[in-house]
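There are structures below to look over.
What follows is calculated from the coordinates using simple rules that are stated; it is not laboratory data. These figures come from a predicted structure and were not determined experimentally. Cβ atoms are built from the backbone, for glycine too; each structure is taken alone.
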Structure 1
Amino acid sequence: MRVLLVEDDRTVADYLSRGLKEEGNSVVICFDGAAGLRTAQSSAFDVIILDVMLPYLDGFQVTRRLRLDSVRTPILLLTGRDAPEDVVRGLDSGADDYLTKPFSFDVLLARLRARTRSPEKSDTARMRFADLTMDLETREVRRGNTLLTLTRTEFSLLECLMRSAGRVVTRDRLIDIVWGDREISSNNLEVFIRFLRAKIDPPDSKKLIQTERGVGYSLREAG
């Protein structure tokens, strides 16, 4: 599995990461809620392990924002707070499971296996809009029957647009999700969008990538 681990306690993060890797998983670690949210929005994971008490954004806020963005990756919350109202709040925010500290690593693995066996998993790896399809596991993108070759940046931009299909994604949000803390101007973004549009919207095809003047871009069928 590809696991996103969001945990601000570096000792706990190191322990979990080593254990998960020994089980054959790949692990990406973030140490605060804001970084975890950006990473979960911009890349595909099989499961997200999310601590509740985090800097900047707590686990409840991260979970809620991901669900509002239609990110359906299974989320397992970790916390030392086991009051019934905390459990209810976590599950109501959109989490799939809740594990209180301290916990058995074997129990954690069993919970992860149970959640990633969900039938929904295969659906979250593939996205479709009109005749445009994207497979997050194989990283294949097709327009109709035509296989498109996208760069890593183009793929990330398109993934962001597809996750918000029908809605406007602002320039600032695209830059934040795709490039993070790197300095990218709106002019640079326009160049990348132009490259992506040339591949996604070839001549004589229905245009899918729309420019929302002064705001950003959206994926929708014109008219």
Structure 2
Amino acid sequence: MTILIVEDEKKTAAFLLKGLREADYEVVVAKDGANALSLASTTAFDLAIVDVMLPEIDGWQVVRQLRAAGKQMPVLFLTARDSVGDRVKGLELGADDYLVKPFAFPELLARIKSLLRRSGPAEEQLRIDDLEIDTRRHRAIRGGKPLSLTPKEFLLLAHLARSAGDVVSRSEIAAQVWDLGFAPETNVVDVVVRRLRAKVDDPFEKKLVHTVRGVGYVLKSD
């Protein structure tokens, strides 16, 4: 299980990092909202712990943008803001829980376990022919050989795999793999598909990534 901590206060971030790692979680720390959104766009986190009072992009905006981008992992707000209005706002924005500082670490662990149980197991394995994709660990293997993919290449491959057999348009790829500011009329989708194909298909006789001219791309084994 991988947890994203969004916390700009160094001592608190270090405390959370140490405690959660000792509890056998994988942990990634983001020092501000922009860093958190960037990490979440390339990594499939199982849960996020977000401070509200962050520089530039605050915790409210972080959660709002995560949900707008389709990120469904549980979110727990961890903040000194303890008014009922703040709690309600956090939950209305899409957070799943709200814990006020100072807090007892055992309570935090209990809430994390409860949220992870509620969210159920995340999708972990996708398979098309001899291509295996582990979405939680961001690993792809074909024919028993690990593929060295960039974060965007991996996100693109996973998106195609979830729609295996169906044609995915360039605009859909742009919306799902790139942020909301991406302009789908550019050729960046085609460039990344070419790079992906060079890694997924070129070393192998059987091709999996296919172009449907004028429409988009499809991942299939036949």
Structure 3
Amino acid sequence: MDIEGWLTDTQAKVLSDRARELEAPDQIVEIGSYRGRSAVVFASAAAEGVPIVAIDPHAGNDRGPQEIHGSAAEGERDHEVFMRNLERAGVRERVRHVRLPSQEALTEVSGPTGLVYVDGAHRYSPARADIDRWGARVRPGGTLLIHDAFSSIGVTLAIARLLMLGTDFAYVGRTGSLAEYRRNPVRGGARVRNALRQTAQLPWFARNVLVKIALVTPLRPLARLLGHRGGDWPY
């Protein structure tokens, strides 16, 4: 896929597979669209009648690794490229773009949601709000996907606070930093096992944090010692 973004091909397959499982009146909601990589995957895979809602203010902030602050011009450029990529992929009519911050967009989306994909701002507070409030929109048996899980510090702290000991979402597993949860009750011993399975990802999280430190300091050789190849952020 030649659309700029940080979703790997194997992670894109997970998005595609989960989208194919849905039927109307389910819908797909993604938080954080950037230039359309994930939106195109969803729109290309979902059955007719399953709408895709892409939420991204394209304001220039939180555009990617080490890009928390940006300019309105950068955001406008992202928006233009996003729309052009949808057109080029032939899925423009399948995607409803809500150009608002994710928490402001809560009132703009209604109806059953079979899949929520969270890839918005990765700082703790916004990540926690997205997982909490948009996760609550997932119907029973539906899927919650979180990108940069057990990779970004903010996202991982939000997961630890809301999901590790939670009772609403069962941890399915991860593909790189893409974590998958199913909205099913988790009680008793299953809750303990659910927490332990997520806690088992923390060594991988620690490794990713060290890789990121190495990539932005003179310690770059450490990244290779930790098994990281190339100069990209670990995903």
Consider the structures 1, 2, 3: one of them gives 21 for percent of Cα pairs over 33 Å apart as calculated from the coordinates. Say which.
1
2.1 is what came out when distance in nm of label points 7 Å out along Cα→Cβ at positions 26 and 146 was calculated for one structure; which of 1, 2, 3 is it?
3
